[in-house]
Structure P
Amino acid sequence: MNLNLRHAVISNVSGNTQDQLQDTIVDAIQSGEEKMLPGLGVLFEVIWQNANNEDKKEMLTMLEQGLNKNVQ
């Protein structure tokens, strides 16, 4: 993923409300289109970079549980 994609995704959603951001995320997930994955990755990168250590640990716990749930 290059810097231009990051910039494009961030520019596209900058200034959006929480409801608009949620709609963007839900639509990307529900569409199931592979082309949406890089954009979701950029959004996760923003979340990760702005999270404190406790939030990161909670995200990792949820990720681990979700992945284990899907494997079983």
Structure Q
Amino acid sequence: MKGTRDFPQCGFSNTVVQILNSLNVPFETLNILENELLRQALKEYSNWPTFPQLYIDGEFFGGCDITVGILWLI
């Protein structure tokens, strides 16, 4: 994500943090703004061009839009 769970640095990252907090699920964050190589590598790995990127049990789940969409199913 852009920023951290305590200090998200974009609206999409903040939205995902708020969703995960509201579901009371444990999660970790990684600030991709601190490492350009990691940022590019994650885009290639996931084949997803934007951040945040949510991974569940090490598998890419989706971005903010996918995470928001899941709330409609819960």
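One of P, Q was used to compute mean count of other Cβ atoms within 10 Å over residues 14-21, and the result was 16.8. Which label is that?
Matching structure: Q.
Name the one structure among P, Q that semi-axes √(5λ) of the Cα gyration tensor in Å of 19, 14, 11 was derived from.
Q
So if we calculate distance in nm of label points 7 Å out along Cα→Cβ at positions 6 and 30 for every structure here (P, Q), which label has the highest result?
Biggest value here belongs to P.
When helix-only ellipticity at 222 nm (-39500 (n - 2.57) for each DSSP H run of 4 or more, over all residues; to 500) is computed for each of P, Q, which one produces -12500?
Attributed to the structure labelled Q.
The numbers here are math on the coordinates, done by the rules we state, and not lab data. These numbers were taken from a predicted model, which means no experiment stands behind them. Cβ atoms are built from the backbone, for glycine too; each structure is taken alone.
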